[in-house]
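Chemist: Read through the structures below before going on.
Please treat every number below as a calculation from the coordinates, not as lab data. All values reported here derive from a predicted model rather than from experimental measurement.
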Structure 1
Amino acid sequence: MRPSGRAHDELRPITIETGVSRHAEGSCLIRFGDTHVLCTATVEEKAPPFLRNTGLGWVTAEYSMLPRATTSRNRRERNGPGGRTQEIQRLIGRSLRACLDRPALGERQIVIDCDVLQADGGTRTASITGGWVALRLAVNAMMAKGTLKHDALTGPIAAVSCGVTAGRAVLDLDYLEDSAAGTDANFVLTGAGALVEVQASAEGAAFSRAELDAMMTLAEKGVAELVALQQAAVA
């Protein structure tokens, strides 16, 4: 039995509340159980310097965790993001660019801010899943205004964690499972099921190909459910 009482292939309760930021072009508050992340999208009418005069757009991301998002207070990163923060925000940016039609966006940049209000495992996967919702809403707003003539997104992107605990592959780990898992993995997939990124590591004994395949099967199921929630949120 999992600590949460969930089945091995069951997600935590997921909710996506849109329009939570008055000023952002797109926003949502996504909840993966007790992990809550505020995601906002900001449209900048200029490309980053390395893309000027190319006609191509860009999506980037910033990630942060509020001081009391966890059981003890984390110090604010006032001198710039630390190594873990940089790694996560680069992952979010890479993941969301996988669905971006850069010529259609034109020489603009969309910045996705992911702020963790409360953490209970899976903050990066919640950030990617909610970040896409904020991005989708921002692109919808630009199309409604006539700023964009064509859709700049090719489809949804979502992410979920998997792991091996007590010898069995499980879906969407909370902190209790994540901290004790023998294997921990994050899967980023498109709505069509194509892989964008896989991060997997053994915390103790090495994991087998069969265990990797089992986690992949769970991830496909979980992402399909997350995509359905995303589409309902932006409909």
Structure 2
Amino acid sequence: MGYARYYHMNEMSLDQQLEKMRADWDQRARENARHYVNTANTQWTDDEFFASGERTVAEEILTDMGNICQGKRPADMRVLEIGCGAGRVTKALAKLFGEVHAVDVSGEMVRQASEALSGFHAAFVYQNNGKDLTVVPEREFDFAFSSIVFQHIPSREIIENYVREVSRLLRPGALFKFQVQGDSTLKTKPDDTWLGVPFSERQAVDMAYRCGFDPRYRHGAGGQYFWLWFFKK
């Protein structure tokens, strides 16, 4: 019986993984969305929660505007966020860029993010299927961003499909800046939607080339926050 359960978990189909991702993140969102989005606090106030998103943008975007904007004014840019959660970073992005589109697998997270962005008429949030960006309008994007999202995805296939989809939507030369789990010592399971699958530097670089990107920079290999700068060819 125990062996059968172990075998089943390790033979999960892609559809089963995606359904479990959606169900688990809906449950987390109902339980305490803000804590699961940013575990630094269990009881976030509105001001504290969205200030943490401002800090992410200050640390990871405002310090990197040359790579991100490439001569464009932020107000003229259309940007894409993967894994918006309750809108923590999305709201900060909407204050900086002209147009923001964001996706999340959890309908409950999308509901909360939509409430947070109600005053931003050029910010759009969609529930997607957890693997692609077909819900996003077919427009050309100038920048894509994802923070503390792929670390929770249990499948390299799903992550790579996201990367390929971002490539489809970005204009040539545009940057996709994102994180993956880099700690290859972790023992992950296909049904674990909290501790995601790790990438080595070689795996990350190979994924970039397969998806039409130039993997120009990397930071944090071997750690939980392995940052990747993928520029669309």
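Chemist: Going by relative contact order in percent (Cα under 8 Å, 6 or more apart), which of structures 1, 2 comes out largest?
Modeler: Structure 1 comes out on top.
Chemist: Match the computed value -10500 of helix-only ellipticity at 222 nm (-39500 (n - 2.57) for each DSSP H run of 4 or more, over all residues; to 500) to one of the structures 1, 2, and report its label.
Modeler: 1
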